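What follows is a set of structures to go through.
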Structure P
Amino acid sequence: MPFFKPYLKDTLNQEVNIFVDRDEIYSGDAWPERIKNALAHSKCMVAIWSPSYFNSTWCKLECNVMLRREKELGYRTIKNPSGLVLPINIFDGEHFPYYARRIQYLDCRNFFRVSPGFRKTERYVDFQDLLIKWVSAVAKSINNAPPWSENYEIWLDDPVDYFNQTSDSSFRLPILE
């Protein structure tokens, strides 16, 4: 999404750093540590949910680290129903874990196309319009996120038992080593 960063920058009226694993892990890097560092220092997470996302050990771990932070900071409660995980759904969602089905997502199922011709259609403009509106929710999450804490690094290696207990039995949280 080449236009997401400029939209977010304009909405926040400041420079933004967005970690994308394909762009931010370099040859010679220890990629688990690079991902841990990005997770520890991120204010929120935009996740693109699909069955392959939930079949990826690392994607599930990243999501659960942020959900753990939410739990520890009192998010997704009656007093504070907001979250730090802001998902985009590009699939039907029927086989997503229980906890994922309880989180409101940006519905992009009608826009998930792999053809390069999609960019030349009216639907691509509709997709951009949808993202422009949604960016304000991402900006709000960033602005409302608490300041960085050393606890964020500690929570990276701590198993998230709460989410294992509330999700379906086929989902098990991996542990970083």
Structure Q
Amino acid sequence: MERNEALVLVKQHITKDNLIKHVLAVEVIMRGLADYLGEDSKKWALAGLLHDIDFEEIGDDYKIHGLKAVEYLDGVDEEIIHAIKSHNFENTNVMPEGKMDYALIAADAVSGLVIACALMMPSKKLADVKVESIESKYKKKDFARNCSRENMLYCEKIGIDKSKFFEISLKALQSISKELGL
């Protein structure tokens, strides 16, 4: 599946602007991580773009989040499918196994933290966020409390320390700041 096809599919299943911005954010973070690690950035980015395609449709049934997505992803690479199923492993019991799986879990969590940091800036711009401020806010458990610090640490399972992970994520998000309105 090509990115333009995936984006059309996403927009067929996701209507909320903030959720579309979230999947775009995770997409670009995944691309940045893949580039850094020398992995297939197209494949990793698609996993990020498609990972929450079923989110609006599942309602409160988080046990099927990631599993229902498969219904819409005919012909998508099996590695991407596994990453999508395992990014919600706590509910799906599909355990992460490879680098892409771990990266998606970490990218999903960090996207919210970095965006929350931007929203705390007087300018509300990603350009004004520094890695140090992300690290500081990461330590404050009551800041962006829905962003799992444990899941962010999955970056270490792919060989990237937390500080470098924050740097890659911030630079990636800054590259699409106009699309995110930040």
Cα Rg over 2.2 N^0.38 Å, calculated, reads 1.05; among P, Q the input was structure P
From the coordinates of one of P, Q, helix-only ellipticity at 222 nm (-39500 (n - 2.57) for each DSSP H run of 4 or more, over all residues; to 500) came out at -18000; that one is structure Q
One of P, Q was used to calculate distance in nm of label points 7 Å out along Cα→Cβ at positions 25 and 137, yielding 2.8; that structure is P
The value 0.70 for FRET efficiency 1/(1 + (r/R0)^6) of positions 9 and 129 (r between Cβ atoms, R0 = 35 Å, to 0.05), derived from one of P, Q, belongs to structure Q
Matching 29 (relative contact order in percent (Cα under 8 Å, 6 or more apart), computed) against labels P, Q points to structure P
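Quick note: the coordinates plus some simple rules give every number you see, no bench work behind them. Everything quoted here is computed from the prediction, not taken from an experiment. Cβ atoms are built from the backbone, for glycine too; each structure is taken alone.
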